[in-house]
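Participant: These are the structures in question, set out in turn.
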Structure I
Amino acid sequence: MKLMLHSWNLTPKEAVALQRELADRVNHSAPLGACELVAGADCSYNRFSPWFYAAVVVLKASDGTIVDKAEAVGKSPFPYVPGLLTFREAPTILEAFSKLTHRPDVVLVDGQGRAHPRRIGVASHLGLWLGIPTIGCAKSKLIGEFEEPRKKAGSSSPLMIDDEQVGVVLRTKNSVKPLYISPGHGIDLESCIRIVLSQCRGYRQPEPTRLAHQAVNDLRRRMMGKHEKGSETEKAE
């Protein structure tokens, strides 16, 4: 499932240049039809640690049955630089994808897609690597301005960078904090909203990323005694 798009052995300056180059290849305008298998992907790590813990969970879109799950642990020397977290997290996430036996039709990533300073967050970058439509489904804002959506589930407001709409701020449950949804790769914004709402089953997060978040934090706790101790970091990419 994993393609060889580029080397991860880059300096921060080279990584910024690569993002600008790859951003031109990202497709944010493709409608996505019915999906049978929906995956959620997440990555967790301890603050100041080079160790990364990733999980991918694949569900049946119709009823939420888990059909596949994979985990990976990796180490990255890439420094923490806002806007470049992909270069720390993505290699381990891709390793988890390489262990799957089912190919999902779409992937919901706990991170940003188009809503990124160079329009290529981790969801977009993973979509280019995998050749699978991806959706950025972040719990916090990285960039952009918006008006608070109404409190009712399903309400949304545009997420804007200057005059460009890069995503939506979407209320997925009544009166809870919204999510920041942006196209990753191979999908348009309307399809992103439809798929995210279809996978919400009473929680703030859609079920694929909720289960991936649980899986990755369970993995991190299991491995912490082997690698290190620390607190989970916050991320917005």
Structure II
Amino acid sequence: MESTNKSSTSIKNWAVDDRPREKLMLKGKESLSDSELLAILINTGSGKKSAVDLARELLKLGKNNLDELGKVSIKDFMTIPGIGNAKAVTITAALELGRRRHASTFFNKSFVRSSNELAEFLKASLKDYAYEVFAVVFLNRSNKINHFEVLSKGGLTHTIADPRVIFKKAIEVDATSLILCHNHPSGNLRPSRVDEELTSKLKEAGKLLEIKVLDHLIVSDEGYYSFADEGLI
């Protein structure tokens, strides 16, 4: 339970130089540290800890890395005394907005030009999953993205991709080609035999429906692996 003793730790009662909100207004958002930005979301401290103190503890959960912090669950946020459900939900929502903002910039591009370009988008879209997921990028005749969706979620080492679900969605969004993708939370980018067999199976299924499977990308924080670049599709 969060402390009700907020009079001494509320941001509005801090010295002016220590108020992240005022600092943001006066000096701009770029002037704030990660902990100060998080403190604005936290709003009030707890007991003898200020909101900035709590923010620093939160950052430690993410190894002082915002990308890692995005993978922390609401339940884990709440292990810090002073971080209740409301604060944990607010922080999680803000981190998710940041992830979506980064990923959405890719959709402003007219065409998919390279595996590297698409891999950067997919890494941003899937980086917060601590387990394996399978996603598909659906494209029209001009190679422009029609739709992107995570179609299945699995465990730490594998997930299941249903061809019926994939091609049903392709028809729904009027796609003429698609790019398969899944993440490897372990960081290992080499495809497994199952990955190779699935890719071959989906490519053959696509021929019957005249929907091309252009590539299969495996992504992780370390980089990406492209079946097309390696001549495997």
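Participant: For structures I, II, calculate Rg/Rh (Cα atoms, Kirkwood Rh), for residues 22-133 alone and state which one comes out highest. Display every interim value, and only then the final one.
Facilitator: Details: I: 0.97; II: 1.05.
Once Rg/Rh (Cα atoms, Kirkwood Rh), for residues 22-133 alone is worked out for each structure, II has the highest.
Participant: Could you tell me which structure in I, II was used to calculate Rg/Rh (Cα atoms, Kirkwood Rh) as 0.94? Please list the in-between numbers first.
Facilitator: Working: I: 0.94; II: 1.09.
That value comes from structure I.
Participant: Now for a different question. Using distance in nm of label points 7 Å out along Cα→Cβ at positions 94 and 190 as the calculated read-out, with 3.3 as its value, let me know the right label among I, II. Don't skip to the answer; put the middle values down first.
Facilitator: On the way: I: 3.3; II: 4.2.
Computing distance in nm of label points 7 Å out along Cα→Cβ at positions 94 and 190 on every structure in I, II gives 3.3 only for I.
Participant: Let me ask something additional. Among the shown structures I, II, from which was the value -8500 of helix-only ellipticity at 222 nm (-39500 (n - 2.57) for each DSSP H run of 4 or more, over all residues; to 500) calculated? Can you show the working numbers first?
Facilitator: Numbers: I: -8500; II: -12000.
Going label by label, the one that fits is I.
Participant: If you don't mind, another one. Comparing FRET efficiency 1/(1 + (r/R0)^6) of positions 46 and 214 (r between Cβ atoms, R0 = 35 Å, to 0.05) across I, II, which is largest?
Facilitator: Values: I: 1.00; II: 0.10.
When FRET efficiency 1/(1 + (r/R0)^6) of positions 46 and 214 (r between Cβ atoms, R0 = 35 Å, to 0.05) is calculated for I, II, structure I comes out on top.
Participant: To which of I, II does the computed value 24 (relative contact order in percent (Cα under 8 Å, 6 or more apart)) belong? Kindly include the intermediate steps, with their values, before the conclusion.
Facilitator: On the way: I: 24; II: 13.
It was calculated from structure I.
Each reported figure results from applying straightforward, stated rules to the coordinates on display, with no laboratory input. Model, not experiment: these values are computed from the prediction. Cβ atoms are built from the backbone, for glycine too; each structure is taken alone.
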